[in-house]
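**Q** Pasting the structures in now, so scroll down.
FYI, it's all coordinate maths here, none of it is from the lab. Bear in mind the structure is a predicted one, so any value in this text is a computation, not a measurement. Cβ atoms are built from the backbone, for glycine too; each structure is taken alone.
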Structure P
Amino acid sequence: MKYVMTIFWALIISLVVGYVLASMEGSSLNVPGALAVAAIFSIVVFILGDGILKEEN
């Protein structure tokens, strides 16, 4: 479930940031670019969460 929520929030945040930046620039929203950023962000979060930032007991 944590993977689904990570992907969901990465999509939402990337699309909102893409929309705001496109509005500031005066151009249209680039959805494939925002989806690519969301995919990269999700992969980085998965790697950090499961691999690098493991909690030691």
Structure Q
Amino acid sequence: MQSEIDSLRQRITEFDTRNAELIRQMMEESNRHDARIEKLEQFLDELEKESESKKNASR
């Protein structure tokens, strides 16, 4: 009985370790996506300003 409990505890430890690794990977991926979104938003702002400048220049 004790060996079964020890075996289950070991599996829980392995699952916890794997879970922590997956969470770390997801957070890294989320951070990369956030950085990309921020970069694209800045690019969009620049395009909008450029477009507005061209509209004002043509008036």
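**Q** Could you tell me which structure in P, Q was used to calculate helix-only ellipticity at 222 nm (-39500 (n - 2.57) for each DSSP H run of 4 or more, over all residues; to 500) as -36000?
**A** The correct label is Q.
**Q** Computing distance in nm of label points 7 Å out along Cα→Cβ at positions 4 and 44 gives 5.7 for which of P, Q?
**A** Considering all the candidates, the number was obtained from Q.
**Q** Another question about this same structure. Comparing structures P, Q by percent of Cα pairs over 12 Å apart, which one has the largest value?
**A** Evaluating percent of Cα pairs over 12 Å apart on every structure, the highest lands on Q.
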